[in-house]
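Coordinate-derived values only; no laboratory data. As the structure is a prediction and not an experimental result, all values here were calculated from the model. Cβ atoms are built from the backbone, for glycine too; each structure is taken alone.
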Structure P
Amino acid sequence: MAKVIYGGQSYECGEHSVLDCLTAQGVVVPSSCRSGICQTCLMRAVKGEVPERAQEGLKPTLAAQNYFLACSCFPQSDIEVVLPEAGLNRLAASVASVEYLNADILGIRLHPSRPLEYKAGQFINLFKDKATARSYSLASLPALDEPLFLNVRKVPGGLVSNWLFENLKAGDELEISEATGDCFYVPGNAGQNILLIATGTGLAPLYGIVRDALMNGHQGRLSLYHGSYDIGGFYLVDELKELVRLHDNFSYVPCVSEGAAPKGYVQGMVLDAALNDYPDLSGWRVFLCGNPNMVHAAKKQTFFAGASMREIFADPF
C-alpha cells in the first residue's frame, strides 16, 4: 500500500488521493475545486513517481520539476511531497469597489499589488485564508487597464462566498493567485462565427471574452445566450444591450427556463434556444460556461451540431 510522506511523517494513502490522505490527517493543503482545474492544490514530489493523471493541464516546465495536483494524484508507490515554491503565485490585492449585480451576485473590483498578466475569461483563486480559496473568472479586460472584475454568486453555506457577501468592502486587502485557464479569446480568425452560452455567473468570463473579441475587431457573428431560472437571475443587461447597439455583429439573448418570459427574453432552456437558432455550427467557435450539467450537455450537443472539439472551450462551475 502506497504511503505519502510529508513533513517527516508517513501516512497510508490507500485508494485516496494525496489531497484527501493529507487533509484527513489534519495537514493543511490549499484546495478549491478538487477536480484538477483550479491548480490551488499544487504540490511537488521530492521522491517517488508522479502518476501522469496528476500532471494533466500543468505547464511542461512544472511537470518537469515534479509538480502535480494533489486532488488528482493517486500514487501507486511511496511518494514524498512538499508544498510548492512555485506554481500559481499569490499576490495581494485591494478592493476597489463592491456592488450587488442582482440579489444573489456580487460584483467585486480589485487592484492587484503588482501588474497581473491575464486574458479576459481566465480565472484567479481568491483566498479567505491560507487554506480556503475559490476560483472566480475574470470579466475585466487587461487592455483597458480595468480593475479585476469578479462576479460572485452567493452559495448557501459557502465558506468564501458568504464571507465576501457579509464582510467585504472597498479598501479591504485580500490575497489572490495569478490567472490561469484556457477559456479566452484568441485573435487571428476575425471572420469566424462564435457562439457563447452561459448560465448564472458563467456570464462573467463570456462578458470579458465578448468585449475582448470586439476590441480586437472581430467581424464574425458573436452570439451570446445567457440562461436563468427567472428574471431576477440576470445582470449586466444594460451593458450587454449597449454592446448590441454599438456592434451589428453582436447579439444577446437572455433565456428564462421557468415561468413566463417578458418581452425581450426567450422562454426555455438556454442550450435549446441557442441550438434552435443555430442548428449547424460547422466552422464555429464555442464557449460554454456555468452550470456543469449544462456545460457537459452543451459540449456534446454543439459537437454533434458540427463544432470541432478543438473549437469548443468549456469552463464548468
Structure Q
Amino acid sequence: MAKKEAIVLLNMGGPNNLNEVEVFLTNMFNDKNILTMKSDLLRKFVGGMITFSRTESSQEIYRQIGGKSPIVGHTKSLVAKLEKKLGKKVIVDFAMRYTPPFADEVIGRLDDEEVEKIYLIPLYPQQSSTTTKSSLEDFEEHYHNNGGDAVLVEIKHFFENKTYNQSVIETIKDKVGSDDYRDFDIIFSAHGLPKKIVDAGDVYEKHVTKHVAILTKMLKDEKMDFHDFHLAYQSKVGPLEWLRPSLEEKLKTVRNRGIIVVPIAFTIDNSETDFELEIEYREIAEELGFKDYRVCRCPNDSDLFVDALVEIYKKMK
C-alpha cells in the first residue's frame, strides 16, 4: 500500500469575524517570535496591553473590509485547487498561526487519515523568524505534543521559484491593463520588521532585496518598462526603529504621477493589503496629488500559484 502524504499550508491567519479580532491579537502578541523579550510573564503583560489598546480600532479596520479577514476564504480556495491539481495522491490542508483553523485541528484530521509524511509549506515567500519560523515551530510543537510520528518535511522560502514570480508578474499585468507602463512607477511593498530583529540575524531583509531584484529583471525582460522601480516597507507600529524606507516616505519621493503597489511579502490578501494598502495609503497618495494609485492583488488562488506550489512540493520530495 502506498504511503499517505499530506501538504499543509501554513499562514498567520486572520479574524473570521469581529469577535475573533481579540483572539488574533492575543495570540500574535503572545508569540515569542513577535515580542522577543525573554520573560514569558513580561511578554504576556505587554501583549495584553497591546491587545487591549488595539482591539477596538482593529475591529473597525475589519468592519471596513467586510467584517472579517479575506485570508481564510482565499486559502480554502487555494487548497481546493491544489488538491484537484494533485488528484487523490496527496491530502491538502492548511493551518493558521493566530486564528482557526489551528494546528491541533489539522493534526487531528491528518491522524485520522494515518498520514505518514507531511510537507509543511509556509505561505511566506521570504524567510523570517516572525513568520516562517513561528509557523513551522508552532505546527511541529503541536504535532509532537500530540504524539505524531509522521515524517515532517519543511521549506523555509520560495521567492526564487520562477512560476511563483510569474504569478506575481501576472497580477501586475492585470492591474496595468492596456495602459502605458511608462506612466507608472512600481513600488514593491514588503511588510516591515523591527531593525533589531534583522540585526540579530534575521534574513528577511536580504531575501526581500533579492526578490525585488528577481522581479525587476523579469519585468524588464518582458519589456514592462515602468518609469522606475522601488522597494518600501509598510505596517510599522510602536516606537522601535523599523526597516526603511517606509511606504509613506517612498510615496513622498517618487515621481508624482502614477503608482503601482505590489505587496511582495504576502501570497494571500489580508487586512494589510485590503485595508492598509487599498484604503490607508490610497488616502495618503491622494493627499500627495497622485493622478493614479493602484494596488495589485496577491496571487491568492491563481492557477500559476497553484502550479508553483506543485513544483515546490515535488522539489521537497
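Per-structure values
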item	result
Per mean count of other Cβ atoms within 10 Å over residues 222-229, the highest-valued of structures P, Q	P
Given 2.5 for distance in nm of label points 7 Å out along Cα→Cβ at positions 150 and 238, calculated: source structure among P, Q	P
For helix-only ellipticity at 222 nm (-39500 (n - 2.57) for each DSSP H run of 4 or more, over all residues; to 500) computed as -5500, the structure of P, Q it came from	P
Per relative contact order in percent (Cα under 8 Å, 6 or more apart), the highest-valued of structures P, Q	Q
Parent structure of the calculated result 6.2, given that distance in nm of label points 7 Å out along Cα→Cβ at positions 78 and 190 is the read-out and P, Q the choices	P
Label whose coordinates, when P(r) over Cα pairs in 5 Å bins from 0, in percent, for residues 30-109 alone is calculated, return 3, 14, 21, 18, 12, 8, 8, 8, 5, 2 (choices P, Q)	P
Which of P, Q yields 1.7 [distance in nm of label points 7 Å out along Cα→Cβ at positions 182 and 294, calculated]	Q
Identity of the structure behind 2.4 (criterion: distance in nm of label points 7 Å out along Cα→Cβ at positions 214 and 286, calculated), options P, Q	P
